[in-house]
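*Asks:* The following blocks contain the structures, represented as structure tokens.
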Structure 1
Amino acid sequence: MILSKVNTYKNYYSKQELSKELGISIRTIDNWLASGLISYTKIGRRVIFSKDDVDEFLARNKRDAYYFDDENNLKPIHEKPGALF
């Protein structure tokens, strides 16, 4: 089979590779698949994820950090005085 070794295709992750890369369980990935949260390609029984689709999924689920200033206003963390980022 051409895609028997997905890792030879640099632009794709197998479920196992994605699990290791993100530090999550394969069950979490299965939940994302069942919920339609992440795009994938299925070849036979094998499920693979393009790096572009993974990047899009991560960007879509990114949450910015916030803090409360002295006047109890919610502000982005990058505006915090003395922030190192």
Structure 2
Amino acid sequence: MKAIRLTGELLYQAIHQKDEQTQGEVIQRFSQHISDSVRCWTAFMNRGSEASLAEKLAYIYPFAADDHFGVSYYGKMNNPCEKELMS
């Protein structure tokens, strides 16, 4: 799990410097990729703390609902909403 999380975080850092449209296009393309590994990485590419709870949940939903068990697992384990849900 550490390698997948780290890869997703590094990819996020790489696209974070790009404009919002480019970021969205990359995430969209990766989230629909045929490779389950790429979709797993993408589950960890949403590191924007400025997003609302609804935006964070909307981001992780497709991964949590993915047909591949690994993507679904990482979608559920990657909980960017933890702070909001615990308060």
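Read-outs: derived from the displayed coordinates by stated rules, not from any lab. It should be emphasised that the depicted structure is a prediction, and the values quoted were computed from it without experimental measurement. Cβ atoms are built from the backbone, for glycine too; each structure is taken alone.
*Asks:* One of 1, 2 was used to compute distance in nm of label points 7 Å out along Cα→Cβ at positions 40 and 72, and the answer was 4.6. Which one was it?
*Replies:* The value was obtained from structure 1.
*Asks:* Among the shown structures 1, 2, from which was the value -20500 of helix-only ellipticity at 222 nm (-39500 (n - 2.57) for each DSSP H run of 4 or more, over all residues; to 500) calculated?
*Replies:* Computed on structure 2.
*Asks:* Okay, moving on. For which of the structures 1, 2 does the calculation of relative contact order in percent (Cα under 8 Å, 6 or more apart) return 26? Please report the intermediate quantities before stating the final value.
*Replies:* Details: 1: 20; 2: 26.
Going label by label, the one that fits is 2.
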